[in-house]
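Student: The structures considered in this document are given below.
Where a number appears in this text, it was derived from the coordinates with a stated rule and is not lab data. Quantities reported herein were computed from a predicted structural model and do not represent experimental measurements. Cβ atoms are built from the backbone, for glycine too; each structure is taken alone.
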Structure I
Amino acid sequence: MYLAHKAAAPTTYQPSSITLAQYPDQGAMIEKYKPTRVHLQIYEGCCHVVPTLAITKSAKYMYRACAK
């Protein structure tokens, strides 16, 4: 979920000040990239790797959403 927020608003969810101090060019890189359109879907009851349990109901809904 955090990664989706970072992609949607990179300037709002910046790396920590410690990371920015270690990598001075990070600040410039954050400003370089525009926000990305993100569509986050969370399925209850899904395992981490959905295709391994493709027979589950939540995996079925995930595949239908991807097909759309």
Structure II
Amino acid sequence: MVMTDLNFELTGRYRERNVWKPFSKVIAAPNERIAKEWAFATIGSKHHLKRNYINIKTITPINGE
């Protein structure tokens, strides 16, 4: 059985210094849970943040074209 990745758009905000900044990111993942984990990993790695400084508000599947 082959699983195909779906595209998910994640929106939310992250804390940089004392300011919360919005973000929107499209991630290809097999399901919403993994998309959320990858968002925490990539944003946290890029901005040197722990998970409690990243708030994900919405996870929306995007239809492929």
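Student: Comparing mean count of other Cβ atoms within 10 Å over residues 7-14 across structures I, II, which is largest?
Tutor: Working: I: 13.6; II: 17.6.
Between I, II, the highest calculated value is found for II.
Student: If relative contact order in percent (Cα under 8 Å, 6 or more apart) is calculated from each of I, II, which structure is the one that comes out at 44? Don't skip to the end; give the middle numbers.
Tutor: On the way: I: 28; II: 44.
For relative contact order in percent (Cα under 8 Å, 6 or more apart), the value 44 is produced by structure II.
Student: Out of I, II, which structure matches -12000 when helix-only ellipticity at 222 nm (-39500 (n - 2.57) for each DSSP H run of 4 or more, over all residues; to 500) is calculated? Could you put the intermediate results ahead of the total?
Tutor: Details: I: -12000; II: -8000.
Matching structure: I.
Student: A further question on this structure: State the single structure among I, II that was used to calculate distance in nm of label points 7 Å out along Cα→Cβ at positions 15 and 55, giving 4.5.
Tutor: I
Student: Now for a separate question. Once volume of the Cα convex hull per residue in Å³ is calculated for all of I, II, which comes out largest? List each step's numbers first, then the result.
Tutor: On the way: I: 117; II: 86.
Ranking I, II on volume of the Cα convex hull per residue in Å³, first place is I.
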